[in-house]
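Some structures are shown below for you to check.
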Structure I
Amino acid sequence: MTIQTTSSELLHETIYSIERSDGLKVFFMPKEGYTKQYAVFATNYGSNDSKFKIASRGEEICVPDGIAHFLEHKLFEQPEGSVFDKFSELGSSVNAYTNFTSTCYLFSSTDKFYENLKLLLDFVREPYFTDESVEKEKGIIAQEIRMYEDNPNWKVFFNALKAMYHEHPVKIDIAGTVESIHKITKDDLYTCYNTFYTPRNMIVFIVGALDKDEVFDFVDKTLNNGKDKEEALIQRIYPNEPDAIVKKEIEEKLSVSMPLFNIAFKDVDNGLRGRELLAKDISTRIILEMLFGRSSELFMKLYEEGLINDSFEHEYTGEIDYGHSMLGGESKNPHEVLNKILDHIALMKEKGLSQDDFDRIRKKQMGQHLGYYNSIEFIANTFVPYYFKGISLLDYIEILKEISFETVSERFRKHFDSDKCVISVIRPK
């Protein structure tokens, strides 16, 4: 077993890794002096992966929307009862989440780490689905879907996605629809599990005050006790997404006291991965803070005019095959906020971004990023999605340090295009 080492002099952090003979990669980051340990068992499989081909079968497989999330729910159910109860008995906290691109199972503990780790590694590798339990779960998830359909913040976000994307499955709710989940069968769950829950499509990440040799030996021994699984060669099938948006705006009425809005800019510079994708991500986040952060001229102006309040936020999502920037919050007049944002972008394109603002924001973000390494939750939950995009977590600070004003200015001119801009509004009933 050869242990690989990746280090960052700037961060004074090191990540160790091994690749098992079955293709599973295991990563460990030591954090001396920490009382809490954290482990994630993740698969490169999310709600976007509803169409795929398996080399051994040949034909295209199309499964109901929401099946990745459904599968995540069902893995916690074992013949002898709920896995949640077993982790509780060990005094640890277990959780899981499914997003558009991955599914993660995780726990944090302050005691009995290896007992918890064995439980995590075992239950994720031991699916147990019956026709009866699948039918029962449909009712539970249907209630969850209906709850989110009445959630204004959830609706304003997904309506913005629907306004941007013609074909890409990112516009579909992660949990699917009530109609789609009722089509899910036990066989569908096993097909997706056997396709995507395979060693080469999964990783284990562990962080805490632990001994690296002991960690790797324990994982290796535990996994060797399991059954060998046939590895499927996966071809994910995504539709061709046009660069153009679907529509400029979507409005809906729900129970809110003040209108909610999301303003989004659709990315067309897609297909990147690794350091190139990370550089685009960092550039965009710097721009968002420069233009719309709380210290920006535009934020102060909109705030003083009463057009936005403390709920105003900005975020960038950058995946390999899609991306978007999103601004949102509450406003008595969302369309006036949109007009002022577009006017400000046009002005800044004419006069150019400020070098001083760039230097200040980059320095601030470097300080923030260094501080994030005090959180083992941040480390684990950032490492996993980065890894699946070909990005090393430890590269972030290096690229942030090296990013140039010219790179950020070019990204600003390219990404913040009024023709690729949409607005989603939820108004009071």
Structure II
Amino acid sequence: MSSLQPVRGTHDLLPDAMRRHRAVVDCAREIAARYGFQEMATPIFEFTEVFKRTLGDTSDIVTKEMYTFAPGAARDQDTRAADGDSITLRPENTAGVARAFISGGLAQQVPMKAFYAGPMFRRERPQKGRQRQFHQFGVELIGVPQPQADIEVIACGAQILEALGLQDAVVLELNTLGDPDSRATYREALVSYFSDHRDSLSEDSRERLTRNPLRILDSKDEGDRRLVADAPLFERYLNPESQDFFAAVRAGLDGLGIAYRLNPRLVRGLDYYCHTAFEFTTDRLGAQSAVMAGGRYDGLIKTMGGPQTPGVGWAAGVERLAMLTAEPAPAPRPIVVVPVGEAAGATALKVTQGLRHAGFVAELGYSGNLKKRLQRADKMNARAALLLGDEELAADSATLRDLDSGEQELVSLKTLTERLSRLA
């Protein structure tokens, strides 16, 4: 190892970046809570089967991008599954929430409204706003089959983006995948169409043709995309029930004043998805345009071995949202307490601790002469310095120096917090 650097595809969240990251998550937490979602957390790793069942054996995530550890591969014996199964770092969190719903016996507590925030892991090519360790915020509404649930989760996402100041930077793209009957009919039409062009398909899409034909519509291969442009549209195969469901979702969004753009090519390849699919996209981050994506997954929990339970949700990339947001409000400027002489050390420590208990950000000037300590206070953008020397100790006071104006005054320690609260 020639130098100590972060692993490729990871990055440090140093204080300035962390402040922006936290602003996004805190905003999302606050608004999700207004909608009645409660925070939960699942383990960072799960049995690999959790993701194979939910993401599909043919998906790029499962076949190329998951960080999976086979039994015996890890030195830490505690990370091995008890029954010899492999474990995987979570590439997304919906599967973990669904697994928790099943293993936690929550079927009698529906509707379940949950949100989460945390790191995910995918071994893909790092690019702008997309890393191998990244963070997501997401919401899941489980147990409500009506279109009102779709409207509510979309409205929650839209309000978060608005609160982040991104309403003019994103577009809501909307489509329907219909119910299982409509989806089966459309699948047959796609297989028939793409089979006629099999020789022109990419290798990946030829493999998907019989197992997962809807995923061909997601292909990034240029040849595939030319074929997709003339592929049958889903809307032609929707039965009346599916049409009514989508009409209700659209009417609900219209009623809330949430603008959207219909995108008939927006799909989800796995069979447990149905009805609403949506993405909030932007043109400000290059080719990877989605910042929040979701949909209805009524078949997911049954696929995982649980009871038939409807669900709908979305996930958003925190790093990508942070790149789009304005600089968050600066951290509160600290008050620096500077003891002058050995006798002032104990009092300075007590004064600093008292300020913290009173709600101020306070730093203690540890060492160096007075000039150096005040220089350090300037570097940390301190609002004021409190000087404690022999004269101040004798008067049970501190010299308050305003670091913006340079003015200073003697202030009693008894009235110190009241005086500091008046600083602009």
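Determine which structure produced the value 17.9, 52 for Rg and Dmax of the Cα atoms in Å, for residues 24-215 alone, calculated from the coordinates; the candidates are I, II.
Numbers: I: 17.9, 52; II: 19.3, 52.
Only structure I yields this read-out.
Consider the structures I, II: one of them gives 48, 43, 29 for Cα extents along the principal axes in Å, for residues 120-255 alone as calculated from the coordinates. Say which.
Going label by label, the one that fits is II.
On FRET efficiency 1/(1 + (r/R0)^6) of positions 272 and 352 (r between Cβ atoms, R0 = 25 Å, to 0.05), which of the structures labelled I, II is highest? Could you put the intermediate results ahead of the total?
Working: I: 0.50; II: 0.00.
Structure I gives the largest value of FRET efficiency 1/(1 + (r/R0)^6) of positions 272 and 352 (r between Cβ atoms, R0 = 25 Å, to 0.05) among I, II.
Given a value of -13500 for helix-only ellipticity at 222 nm (-39500 (n - 2.57) for each DSSP H run of 4 or more, over all residues; to 500), calculated from one of I, II, which structure does it belong to? Provide the component values of the computation, followed by the final result.
Working: I: -13500; II: -10500.
Structure of origin is I.
State the single structure among I, II that was used to calculate relative contact order in percent (Cα under 8 Å, 6 or more apart), giving 22.
The correct label is I.
Given a value of 0.95 for FRET efficiency 1/(1 + (r/R0)^6) of positions 200 and 376 (r between Cβ atoms, R0 = 41 Å, to 0.05), point me to the structure among I, II it was derived from.
Working: I: 0.95; II: 0.05.
The read-out was computed on structure I.
With FRET efficiency 1/(1 + (r/R0)^6) of positions 392 and 416 (r between Cβ atoms, R0 = 25 Å, to 0.05) computed per structure, which member of I, II shows the largest figure?
Going through I, II one by one, FRET efficiency 1/(1 + (r/R0)^6) of positions 392 and 416 (r between Cβ atoms, R0 = 25 Å, to 0.05) peaks for structure II.
Using mean count of other Cβ atoms within 10 Å over residues 152-159 as the calculated read-out, with 19.5 as its value, let me know the right label among I, II.
Matching structure: I.
From which structure (I, II) was Cα Rg over 2.2 N^0.38 Å calculated, if the value obtained is 1.03?
It must be structure I, since only it matches.
Each reported figure results from applying straightforward, stated rules to the coordinates on display, with no laboratory input. Just so it is clear, the structure is predicted and the values come from calculations on it, not from any experiment. Cβ atoms are built from the backbone, for glycine too; each structure is taken alone.
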